[in-house]
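Dropping the structures in below, format is structure tokens.
Bear in mind these aren't lab numbers, they're just calculated from the coordinates by the rules spelled out. In this text, all values refer to a predicted model and were calculated from it rather than measured experimentally. Cβ atoms are built from the backbone, for glycine too; each structure is taken alone.
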Structure 1
Amino acid sequence: MKNGMLRAMIAGLVGAALAGSASAQKSGGVLRVYHNDNPPTASLHEEVTIATLMPFMAAFNNLIMYDQASKRIADDTIVPDLAESWSWSADNKVLTFKLRDGVRWHDGKPFTSADVKCTWDMVIGKRESGWRKNPRKEWYANLNEVTVDGPNQVAFHLGRPQPSFLGFLAAGFSAVYPCHVPAREMRSKPIGTGPFKVKAFRPNQSISLERNTDYWKKGRPYLDGIEWTMVPNRATRVLAFSAGQFDLTYAQDITVRLLADIKDRAPKAVCELAQYNIQVQLLVNGSIAPFDDPRLKRAMMLTIDRKAFIDVLSEGQYRVGGVMQAPPEGIWGVGPEQLADIPGFTGDIAKNRDMARKIMAELGYGPDKMLKIKVVARNLASHREPTTLFIDQMRQIFIDAEMEPIESAIWYNRLLRKDYNVAVNTGGSALDDPDVMFYEAYACGSERNYTNYCDKDMQKRFDEQSSTLDPVKRKALVQRIDRDLQAQGARPSIVHLRSNTCWHDYVRGVTMPVNSHYTNWRFEDVWLDK
């Protein structure tokens, strides 16, 4: 039996079991969620931030998706969505999908294989998209073409085998777009096939979703709608949630320190601590003097006290790792023991800083001649706090840094334009997958390669691991690459974050994976028990 057909059968049995117990779920009600920021747009294919994904994923479907009830994001938790089944060719280079019949877009037009081809033709640049950004183009560098065979079958043709490819299509950002809707509309009031329609998107105010009464998955969604309210001040939104004004918090918004406040005021609230593929990273723009001297970056790396970040910001809960998500949640990542010989990751911090000060002296800096810099950071508490700590640590080696907070609507544009000297970026990617993390952040010319890193030999190693079918051999290759990237200081990881998402006990059907917060926001199975 083809692997896609087997998964489809399993998913059908699970769906039947759920249908059999449908009396347990209650239909109706509006889920109230606070948002910590203003999404730059509503277009999933143009954005990289959870600020867009979390509210708007519910308006769309993928070909396939990660099981919304699974606690771990992995290949074996991929289930059908707009595709009923899928299968690989014998040479693992052609992936064919059989599509559902009778699915309609929110405006009533039929969904067909032409929409699938159109979406990925825009992603790979074979069709004009009208998009302002295309951050996932690097994912699909190995995709040669998409072909259709009638309205209900589509095939993806790869240049070489690529085990990660199925995961790309299951990611939260990998929505199928309608060919007939222009890009400008998808940025403001998108049309999808998902369980909810976008009723209104009021920037800096609110987002309103309403139930799709013609949703192809019968009986879903349970909710009548979802109301999002932008609340920039964290203390205000935490108090509002505790007082019952909101049913669900923004993803991973509740730090370890804030959890005690939540539990004091709302003891029945459910809060889950998770690592979610987000890390604090040091970005240095090496194209501008004096940052073009690698000695300066090495001094900065030696000065970072990761234990202080972990203790001060998370009361011991953050983890140390490399590019890939840190273990044990991350299945590919390296831990502190594998990074022990890399400047700043371990060792006596006082000795490390002595070495850093000697480097700074060689560069002409000292207590009487401080290097003055601006450190850009996204204007959110979760970004400002680690930046403040970083700035304090840099003063130990004669770097007089000042934070420049950047509003979220233009934050990623600043990074894409390389319009900074030094940045502390609290960010990650949609999947804890080597192809996603390596090609997005380090491939020569990649849109999200914020530091302009380019090493052709390293890129050959990216390709080698990408095409390796044996998972054990591939993991070994990935971990060696990860360690070497950290040693080069290309985009050094400082800490991997862990935080809480909370909801009141009457909210049912929410599942937070332990290794992502970019996948489980379809909301079609969420219901209110009140």
Structure 2
Amino acid sequence: MNTLFLQLTPPDTNIPILLPELIVAAVGIVVMVYDSFFPKDRVTTGLISIAGLAVSAFFLIRMWSGETFGASSWNGMIAHDNLRLGFSIVFLIVTALTILISTVWVEREDVPAGEYHALLMFATFGMMLMASGNDLVVIFLGLETLSIATYVMAGLRRGDLKSNESAMKYFILGSFASAFLLYGMALIYGATGSTNLTQIADKITTANFPGLLLIGGAMMLVGFGFKIASVPFHIWTPDVYEGAPAPVTGFMAAGPKAAAFASFIRVFVLGFPFIAGIQASNYLHESWMTALSVMAMLTMTVGNVAAIMQNNVKRMLAYSSIAHAGYALVGFIGAGAAKPGQAQDAAIASVAFYMLTYAITNLGAFSVISLLAQKNDRRAEFEDYNGIGFKSPVLSFTLSLFMLSLLGLPLTAGFVGKVMVFRPALEAGNTLLTVLVIVAVINTAISAYYYLRMIVVMFFRERTTEWTEPKIPAMLSAALLIAVIGVFYLGIFSSGIIERFSQSRSAVGAHLR
């Protein structure tokens, strides 16, 4: 017993490193307790949540230039690098905008606001844990925390059958995906004897069972593929996005997708690196690179072609989100092809920046859709937008701007985001990745049809029924203003943010450089 006791390693407890995540979790608990005493208060819980997100963001930004940047803690289970901090900023912005957008929906449909805001905070905690996790166990804990919260939010509109169906489909298919992911993690542990990504990267060269590495990686690819809604694991997305409340749909399309990309990149790019001269490592690396390249092409093509045929705006944006997952995969694959070091950091940062541009643009679009959809999202067809262009110029022109940014028009955030994720793939000098970028550009041209269709419907179609311009509440106006400024700022003055996102070495995989 004494010998066993002496072999135990004390945990490298570093509370300040986890302070942003802990603040978000603590605020979620405070909101939940406050709601139990004041269940009718729909405003205070939202303000408490936004204040908590602001404090968390403050500590994240302070930590970015700190002495501990690039280190790991908690015995290597938590990474403190640009991947974690860049994606965490995206999560905080997504949640803050979602709270602002949701004010109309919460009031209109008598949703329990405290419960909803607590779920949002716990989902954000899960997303941040996924980005900071340098251990498969931590990543899975973050994923499940996020998933459980989003399952409930998708069905929060209890009296709506579509919302109930959405939550049930999401829960059942999400559980299957989590099972694939967990079993893949178990196989990786069996092959390397570790769940720590740094140790896994070291032990790939001397894996006990190299075949388990390949099978485990394939199963994890299926699990992550579901979470980012890539083809052929995208089947759940249109039904779930259409049935869920519009603000929740906007949140799901931006936040959880970005969190899945953060973990996906950390596991595959940094945990399964290319090591020159090591056959097992090279075979694993080439296998997932090839599989992801095929998935990216299918994801972009299926997403855009299917979006053309949709008449429901939420369903169209669901297929659009699938296509955007394909564009982000291009940057992901470019990061896998880049040499460890500054080039790889820049490629990873390009994916984080792309998710930021997509999140702000997408949530801006859903803020307008949420206001116009009315109760239970009854007005979400393209026909419902006929002729509203000059009757509600603020809403129609901002929605047009968001559509053009999703398309990738120059001077908007979407254009810079696409340039950033396409560049690493082109710089890799690989024929397959060059073809991948060409397919992405062609798909961007295809997407012009359904994005411009929304503008044509609003400004060039006659309206046959009466329509009254809705009043824009103050919170929603703030969300729209932030989204519009974000689209132009990231489209014109984005260089500083891009440099910050890619400024430092990644902690994981630093031993390979």
Exercise. Have a look at 1, 2 and say which one yields -24500 for helix-only ellipticity at 222 nm (-39500 (n - 2.57) for each DSSP H run of 4 or more, over all residues; to 500), as calculated.
Key: 2
Quiz item: One of 1, 2 was used to compute relative contact order in percent (Cα under 8 Å, 6 or more apart), and the answer was 17. Which one was it?
Solution: 2
Quiz item: Among the shown structures 1, 2, from which was the value 19.2 of mean count of other Cβ atoms within 10 Å over residues 43-50 calculated?
Solution: 2
Quiz item: Out of 1, 2, which one gives 17.8, 54 for Rg and Dmax of the Cα atoms in Å, for residues 243-338 alone as computed from the coordinates?
Solution: 1
Quiz item: Which structure, out of 1, 2, was distance in nm of label points 7 Å out along Cα→Cβ at positions 59 and 427 calculated from, if the result is 2.3?
Solution: 1
Quiz item: Given a computed value of 0.50 for FRET efficiency 1/(1 + (r/R0)^6) of positions 91 and 459 (r between Cβ atoms, R0 = 35 Å, to 0.05), which structure among 1, 2 does it belong to?
Solution: 2
